[in-house]
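Trainee: Listed after this line are the structures, all set down as structure tokens.
Readers should treat all values here as calculations from the given coordinates under stated rules, not as data from a laboratory. Remember, it's a predicted structure, so these values are computed and weren't measured experimentally. Cβ atoms are built from the backbone, for glycine too; each structure is taken alone.
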Structure P
Amino acid sequence: MARLVATLASTHHPFYFKATTSAPEHQMPQAPEWKRKVEAYRETLASTAPDILVMIGSDHFHQIFLDNYPQFLIGKAARYDATFYNEEREFGIPKYAFEGDEDMSRFLHQSLLAQDFDFAFSNELKIDHSIVCPIITLRPQNDLPIVPIYTNIFAPPLPSPRRFFDLRRAIRKAIEDYPSDKRIAAIGTGHLSLELGGPRQFMETGPDPAFDQQAIEWLRTGDIEAILASVTHQSLECSGNATHGFLNFVLMLGVAGPVGADYVDYLDLFHTMEAYFTWHPKEAAQ
């Protein structure tokens, strides 16, 4: 059977590539530190030598719209085009194409359905920066096939925090039941406190620094009980209108165990807190 060799979760700041590849005189003051932190985080994946990446993100209304917005969706293609025009124009993200793994996608889809998670699927999925950005930060050589999974963190009504957490067991079981000797890494991205288009978007910090620090501590210690007791759709809205991306962190913590993280780092940037977590498998993790 396949082996889950690492679980990773991070924010997915779309300006990372441009901020760290521009000429030095045009870089923001935090760019060198940001690059050092990302390169250290990258090593936590490289050291596990994965063969396939299960990538969990969320479409930013690039391909999935309010006329037909699934709660959970899996890609089942042999190849994925990536990067939309506005992401090139506004963020300077290059065009990408990713190799898919059709066999693993089919197996995961069937396994998730058998575990009572009714996933939608797409054979023609195009990938946006919620998956492109972690490829840039974690696997810039783009040499591994991916299985993309999208969650709904944008279009109410959203699944509950408990549902995101419950999905973790199904994803982990599907990965570990896959009949292969492949080494699998599960990588998910979301947000801490974040405001998009609202009055708190251009603060010097994220819109809710207290939530950011609490969220990092919850993930560092693996305290899922505190998360589920404290986090609601309403509380996330109070911390910023796009803070529901934290639900993907809840999912990834669940895939990992839930257990304390083996690697934690973060960087306070203008208008947002960047955060990076890695969990290595523990035999007792459930």
Structure Q
Amino acid sequence: MTDKTMTADEVVARLHSGMTLGIGGWGSRRKPMALVRALLRSDLTDLTVVSYGGPDVGMLAAAGRIRKLVAAFVTLDSIPLEPHYRAARESGAFELMEVDEGMFMWGLRAAANRLPFLPVRAGIGSDVMRVNPGLRTVTSPYDDGETFVAMPALRLDAALVHVNRADRLGNGQYLGPDPYFDDLFCEAADAAYVSCERIVDTAELTKEAPPQSLLVKRLSVTGVVEAPGGAHFTSCAPDHGRDEDFQRLYATTPWAEFAERFLAGDEEAYRSAVRNWQEEQG
């Protein structure tokens, strides 16, 4: 067993342009935004991003880093459609594979189990097959003879996720109500990097919550980053809620202006810029 603690910049140094990158969380909930901001400080580009999308996708799309997106949706939750994603999509900035939420989950499960695909009923009878002509169907070999969508595995070169607590070995803990598949992102990836609100001793992980909250296993984790507030401006319940005021600012500010004010420096500069903006609001 080894100490897997890293910095966000050390994580990004292990990534490379052209890779397939899975980003955990769901919409504007528990996104690994400190790691996304570190990625934006790098020159990485030409990414295939796999995400239940939120501002992670919006920022990377606005910055021109995405070649292909695999997603079931891209939302800010309280703002239904992520505006920077929408602008990039409307301009044809990247290729899109849009699938049903259940299909997306089955793709992660297939990858986590190192299977080429898994059969799923979701998608049958919808336009998902039309907009994704590369999808195939498979017929049950048993007496029922039912036809399913053969959802291909969403294999990831690397995954980025954010949890409430982790230990130095890579065990990750959810304390909120929305685990939403981050364990699958880690298991589907060749390398998985977990940021957390706080690193604690292994024994501490079961003092705040029961063992079943330990959904991310150290065997699937490559590195751990302590990043208090690292999901900002998305929520990370119960540590903090979504910063709705700042999210509205993000959604209504031209990308170049937002990036210049809040993303021009390191993570501490980001936090300082956010505090200054909050003070301006009174």
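Trainee: Looking at structures P, Q, which one was mean projected area of the Cα convex hull in nm² calculated from, given that it came out as 15.8? The partial results should precede the final answer.
Mentor: Values: P: 13.8; Q: 15.8.
The structure behind it is Q.
Trainee: Another one. One of P, Q was used to compute relative contact order in percent (Cα under 8 Å, 6 or more apart), and the answer was 20. Which one was it?
Mentor: Values: P: 30; Q: 20.
Comparing all candidates, it corresponds to Q.
Trainee: To continue, here is another question. Compute distance in nm of label points 7 Å out along Cα→Cβ at positions 56 and 168 for each of P, Q and report the one that scores greatest.
Mentor: Working: P: 0.8; Q: 2.7.
If we compare distance in nm of label points 7 Å out along Cα→Cβ at positions 56 and 168 over P, Q, the biggest value is for Q.
Trainee: Now, a different point. 3.2 is what came out when distance in nm of label points 7 Å out along Cα→Cβ at positions 64 and 248 was calculated for one structure; which of P, Q is it?
Mentor: On the way: P: 1.0; Q: 3.2.
Computing distance in nm of label points 7 Å out along Cα→Cβ at positions 64 and 248 on every structure in P, Q gives 3.2 only for Q.
Trainee: Assign the value -0.26, -0.33, -0.68, -1.37, calculated as log10 I(q)/I(0) by the Debye sum over Cα atoms at q = 0.08, 0.09, 0.13, 0.20 Å⁻¹, for residues 32-183 alone, to the correct structure from P, Q.
Mentor: The read-out comes from structure Q.
Trainee: Something else now. Kindly point out which one of P, Q the value 1.3 was derived from, the read-out being distance in nm of label points 7 Å out along Cα→Cβ at positions 72 and 152. Don't skip to the answer; put the middle values down first.
Mentor: Values: P: 1.3; Q: 2.0.
Here the read-out was taken from P.
Trainee: Now for a separate question. Can you tell which of P, Q yields 1.6 when distance in nm of label points 7 Å out along Cα→Cβ at positions 80 and 136 is derived from it? Let's see the in-between values first.
Mentor: On the way: P: 1.6; Q: 3.7.
The structure behind it is P.
Trainee: Still on this model: So if we calculate distance in nm of label points 7 Å out along Cα→Cβ at positions 120 and 192 for every structure here (P, Q), which label has the highest result? Could the numbers behind the result be given before it?
Mentor: Values: P: 3.2; Q: 1.8.
The maximum falls on structure P.
Trainee: Given structures P, Q, which gives the highest value for FRET efficiency 1/(1 + (r/R0)^6) of positions 104 and 256 (r between Cβ atoms, R0 = 35 Å, to 0.05)? Numbers along the way, then the final one.
Mentor: On the way: P: 0.95; Q: 0.65.
Biggest value here belongs to P.
Trainee: Additional query: Given a computed value of -8000 for helix-only ellipticity at 222 nm (-39500 (n - 2.57) for each DSSP H run of 4 or more, over all residues; to 500), which structure among P, Q does it belong to? Walk me through the numbers on the way to the answer.
Mentor: Details: P: -11000; Q: -8000.
Attributed to the structure labelled Q.
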